[in-house]
Each structure stands twice: as structure tokens, then as C-alpha cells.
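Heads up, there are several structures right after this.
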Structure P
Amino acid sequence: MRAVRLLLSLLACSFSASVAASERLETLLKDHRNQWAPDARTAVVRFSADVRNNRVHLTGETDIPAAKTDLIARLESAGYRVNDASHLLPDVATLGQRQWGLVRVPVAPLSSKPSFTASQDSQALMGTPVRLLSRQGGWYRVQLPDGYIGWMRRAQITAVTTRSLAEHNRSRRLIVTASEGARVVADNQTVCRVPMGSLVRFVSDTADGHVVALPDGRLGRVDAVAVESLESFLKRTRQAKTAGNVAKEVIARARSLLGQPYLWGGTSASGMDCSGFVQLAYRLSDYWLPRDASQMAYTKVVSARRTDPLKAAPGDLLFFGLKATDARSERIQHVGLSLGKGRMIHSLDDVHVASLDPADSDYDSYEAGRFLFSLPMPVGSGDACAASLDDNGFYQSPPRPLTPCRPYKTP
């Protein structure tokens, strides 16, 4: 009996030590993940570790090489020998040398999973360069120029090599600036309808428009009034930034979208959610904001916040949601674009104007009741997550991965 008690005691000690070691390992993995991927929407850092005889069998994946190097160093510093079976993205085994792509359809949904029944998290417009991370059946896992990661149907993307995308990024391109988009025509037939904000490659001029090449190689003609050369667009938006006229242009673009429907995960002029609407309005002035409202809310330090909605300047962002309590942190649920004096334009049910001023005929008591703060916009140098076509790696020649976005607070 005494021997049995001793054996049970030893087993209990061994079990306790095993649990403690497992908990320490889990804490190490969690701390590592929080450092390298505080926002899982914009980075892949997914590792698992199984301890066998003081040796860690490491599996998982990441799109940040330094994150993998750092994790192995942390494990070795903790006294483990590491058997590394994890891998880096892009996944060469499934992608080969075609690790970039161009969206070839007018609007490509970005899904949370490689499934037709998965939720739509975002969208990408025709001509958008994407970074391919892996392939699974008829799906690509991709990263968009705003950093967002998800899954797209392979049929909606033209996969290209780094060299091919570099050549494309050096080519003459046109950006669709008409609110109603542009119709691409060939042989008196509509090839496709390209939404506002899309990019197509210029081929030649015609008497009444331009011949363009779509990402899948099809040719067609677009009306000149519906597009602008990318060179002219960038020159014009740089001048607006220098002159301080960005807010005026952003609001004009936003007003051109009045009446458009709300669509969860939408970022195109035909249907947008709240942050997709704000992002599109700013992108047409060459300011790339983060994708979601909660991400936009932390592009500036807390001291930049304004808590009186009537003092928000035109072009500022207005944030709504649940206020912080002793039991929970604040929760960002909605974003709108300030028109000044408490008025705003936002996408909820549809794109419309509302007011947070009780004396205004457009007063919205629901939004006023959940208002949290406003942030001055546009973003500028020194702010977290600010970007434009000029400094976005996906649009460069050669293209390069994005610099990981580091907001001031994890959304």
C-alpha cells in the first residue's frame, strides 16, 4: 500500500510538472503571437508546439519570416530543443513562382474561409494587386493592399510572377473615377462594367476613348470621361495634400455615393459597409486607411481624440460603439465621415447624411447615443498605418510585401 501511495504521488508530481510546462509553453506562444500579430486580420502567425522529452515539435505557419526566427530563439532560450516543422508563406509548394495576382473581375469578395458559405469580410476591385499566400483547392489565400488577409476564388485572380507584376506596375494605367464606373466595350458588346476606383492598363487612344487591357488579357474601349491616367491622379492628389484640400475632395466623393446601398463587407461603389465607404472615399484621394472601423480608430494616439461631435472638422472620422466600463474595454462598432458642425455622411442601411446635433432636422438620436469620439483626418506622416500608392509595396516595381501595420492600440 505504501508503495502504491508513493507511485501515485510521483505520478501526480509528474502530471503537475507536465501541466506547468504546457502552460509555460502556451504563455510563450501567446506572448509571441501578441507581439508579431496583434491583429490577426493583417498577419498570419499561427504556431502550435508539442513537447516530447524536452523537445518541441513546432508546426504552423507565418507570413513574417522574422516571427518564425524569433519564436525558435525564444524556445531555445527557454531550454527546449526545437524540431521545426512549420513553414513560411507564401507557400511555394502550392503557388510555385506565381506569388502575386491581379483581381480580374469587377469586384472580388474576400471570404473568411475557403468556402462559398463563409462570410464576406471585404472586397477588392478590378486591377488590385494582391499577394498570394497559399492555395487550397479552388481558392487562394491572399493579402490586399490594405493588409487584410482572407480567401478569394482562384477564378477571380490572374496569378503572376514578381517580374510580371513589376512590369505591370511600370505600365501606363488608368483609374476609374466616375461614380457610376466605366463600361468596357468590344465589338459593340459590353465586356464588363468596372467600378469606381478600379485600375486598367492603357493600350492606346481612340477618337472617343481609350483602348484598355484587363488583367486577364481582354481588350476593350472605355469612355475618356470615366477614367483618369494614374499619373494625373497621383499628381492631382499630391497637390491636394500639399494645398490642404483633401477633406474637400473626400467629402465631394462621399456625396457622390449618396443613396448607394449598405453591404456587409462591401468596399465598392455599388455597396459598402460603414468602413468600406470611408475607406473608398479616402482612397480616391490616395489615402489608404485600414479596412475596419476598429482599425481606423487606433491610427492616432488617444490624446488626438475629440469627444464633442459638434467640433469635428470636415473630413474627420466619427466613431461609435460601446463605451468602456469597469468590466469591458470600449468597442468600436461604426464609423462615419464628418461634414462639420455635427453633421456626417455614413453608410448604414444606405449612404445618407445624418446629424449629431439635437437642433438639426437630420438629428439621429441612435447614433448620438453611441458616439464615442472623433479623430482628425487625413492621416499623415508619423501616424500608424498611413499609406498611399506611392509607398504601398504592392504597387511598386518590383512589388514588395507590406510593412506590418502597428496601430497604437490593438483593435
Structure Q
Amino acid sequence: MPYTLKPADAFDINVEDVSYLNERVDTGDRWVLNFGPQHPATHTTLRLVLELDGERVARCTPHIGYLHSGFEKLGEVLDYNQYVTIVSRMDYLGPIANNICWHHCVEKLFGIDLTPRCKALRTIMAELSRIQNHLLCVGAAALDLGAFTGFLYAFNPRERLYDISDLISGQRFHADWTRVGGAMRDLPDEALFKRMVGDFINDDLPRALEDLEKLVLRNRIFMDRTMGIGVMSKEEAIAWSLTGPVARASGVRRDLRKDEPYLCYANNWDGQGAKAVEFKVPIAEAGDVYARFCVRVAEIRESIKIVNQLLEDLPGGPMDMFSDGKQVKPPKAEVYGSIEGLIQHFELIMSNRGWKAPIGEVYGANETANGELGYTIVGDGKARPWRAATRPPSFINYQTMAKMTEGHLLSDVVAILGSLNIVAGELDR
């Protein structure tokens, strides 16, 4: 039946007094709306239960649990190399960053120091993964707010990143590239790799960023929909344990690449006095949806600088720490060409004598696209972790959804959710 307005006296309002227009009137009648998981902006993997007072959100209750992945439990039945296929599926917008972080933690447990070549290549791929993630975040957010062309500007360049992933790993999407002490293989063609990466970051990507900024970040409709929306102050961001672009858009000056440097972000990363790569950490103060998008676009430009520095003088030498104990898989050439490599491969893969992991607990974290991604490993001396847990930035950021949306209009929920860049693979572990 059609909705019937109540008479004015039912609201206890003097119809001759218009001052009530400036006051919030609670009639006691509220709508409960399920925002997702079928809503396009939730991508079928998360749900918000909204209690609406008119078009304003009075209460927001975030729900998770639509993937039932059991990622952390799988860490107890897969060895330290096999588990890389699982972490790829957590933040699947930039999977290689998950690979790098997982084995960063494993190598911290084993006490393995990587070769300069491995550090440089991992840093390059970590930054390309950051670009890959940020492009989709800004593009999808524009799409959710109605800017379809803006989505294409951001999404099309990511095809080049899939080609690079295919070159180094043989897989376009879930590369599963890293291994303990190295990678699944060295570059099959270094000249081709340099050319593909160089063309992308110096030609395709800058043009896409320029188009994206003109069409989206300088668009009056987009600015009106995002400025002053979902504000999180610096003190609130710290209290909620936020990291990454969400925190830095609120003025929190923290980036693990600077504060706890690793790989080529640290000085003397090659053991011969090499300086850390130079880059700036973009910081904003507004703490709103628009600031989060601006920080992400600025981070893409800084990632371009980092990759260019390493691409100019990519170290040579071995990719894997094959000579470092019996914890690293030997290169295929060693497996096929030497008895030592064959035996080590057999012990790690085919027998129960490999993976003499230390007994202890370690936490390792990297600065990924959405913030601090960390893994905790409890080793008991066996081939598999006794416990593997993760600190996913999306899970931490998602807890603020209620705080950011309550009091805003229903139409603002899409913008706020897009600015957090929630990847549901990190929610259901």
C-alpha cells in the first residue's frame, strides 16, 4: 500500500513554527536496511545492517563471514612455502605484496638475510602491487559514485601489471611468487622485465593518473560527495589502530617503510653501503573520504620514483640463498645439475627431514597498500607452523565503518566504504 504521511500534530510540531526544520526530530519510526551482500558496492562479500531515520544512518552494524575461507587454520597444515598460495588470496587486489610479507616473516623466524638481487626485485614488485591496489581502489570508488569512465582510466593500466606478473611467475593473478630465501625463479628475461616495467611506470601509468585526476579528483560532483564525509581525526585514527592511507589521510605520520625499514627501504640493504630508496610519505589532515583518495594517488607517484631508482641499477648475482643452511629450496639448475641440490630438494619436498624450523614466535610486518600487514608465526621445529595468524589492515579498518557512517546520509555509505578499500579476503580468516 502507498506510504501515508502522518498528520503534523502526530510529530508534536507547531505547523506555524518552522524552526523545527533546523532540528533533528526522532519520530520513533526507523527503517532497517540490509546494505549488501548483494549490493554492488559490497561486492557480495560483506554486509552492513543500517538503521535509518529517514535518509540518515542512525546505526550501522557491520557483518562479515561470507567467504568461510579458514585461511589461518590452513597455515597449520601447509609448509612455509606452500602457504604462500593461501596468503595470495587474502588481499587479492595486489597478491604479490602478501607473498613478500609472509616470507618476510618466515625469514625473520629462520634468520635468513636475502641477496641484494632478491631484495631489489621484491621491493619493485611490492611497489607495483601498491600501484595495482590503489588504482582499483580509486577507480572502483569512482564507479560506485557513478563515474564509469573514471573506473576505466584506473582499471585499464592494471592489465600491464598482470602481464608483468605473468612474466616473472607464469601466473597473471595469484602469482605465488616468493619462496623462503628467494623466489620461485629468477627473471626469465631481465631486459624484457625492465622494458615492461619502465614502459608502464613512465608512460602508461602517468597518462592514466593525469586523466584520473582531471576527471575524478577535480570533479565537482565527486568532491561534493567525498569532502567532509566520514571524517576521522588524528586522535581517533590512532585510538582505532588505523594504518596506511586511512591513517595518513588523518595526519598520522607512520609508514613501516620509514619507521621499521626492510628490503631496499633500509640503508646498506646490499651489504655494501647502498642508501635506502628515496621517497616521501604523503600526509593529509582532513581525514575525510576525499583525503584518503588523494593520499592513495600521491602514493602511486612515490611508488613510481622508488621503482625507477631500483630499475636503473638492478643488482646481479643469485636470487636465492641456496648456500644458507638447509632451509631454502635450491634453484632448478642445482636440482638437475648437482647431487647437493637434488638431495636438498628431496629433503624439503619429499621427506620429513627438511624444514628444521626454529622453536619460537615471531611477528613480521610490511607496509602494504592498505596499511600494516603482519603475520605471526609460532614455530615448533617442524615443517609447518604450529600457529599462523595475520594482522590484516582491512579487518582493522572495517571496524570503524559504524563510527564513520552514523549520522551521515545513506548515499554517503558507498563513498565511505570505497575509501576504506575493504578486501573481504582479509576479513574471514
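Readers should treat all values here as calculations from the given coordinates under stated rules, not as data from a laboratory. As the structure is a computational prediction, the values presented were derived from the model and not from experiment. Cβ atoms are built from the backbone, for glycine too; each structure is taken alone.
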For structures P, Q, which has the highest computed value of distance in nm of label points 7 Å out along Cα→Cβ at positions 171 and 299?
P
Of the structures labelled P, Q, which one yields 3.1 when distance in nm of label points 7 Å out along Cα→Cβ at positions 107 and 339 is computed from its coordinates?
Q
Identify the structure, out of P, Q, from whose coordinates helix-only ellipticity at 222 nm (-39500 (n - 2.57) for each DSSP H run of 4 or more, over all residues; to 500) was calculated to give -12000.
Q
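For structures P, Q, which has the highest computed value of FRET efficiency 1/(1 + (r/R0)^6) of positions 355 and 395 (r between Cβ atoms, R0 = 35 Å, to 0.05)?
On the way: P: 0.40; Q: 0.75.
Once FRET efficiency 1/(1 + (r/R0)^6) of positions 355 and 395 (r between Cβ atoms, R0 = 35 Å, to 0.05) is tallied for P, Q, the winner is Q.
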With relative contact order in percent (Cα under 8 Å, 6 or more apart) computed per structure, which member of P, Q shows the largest figure?
Q
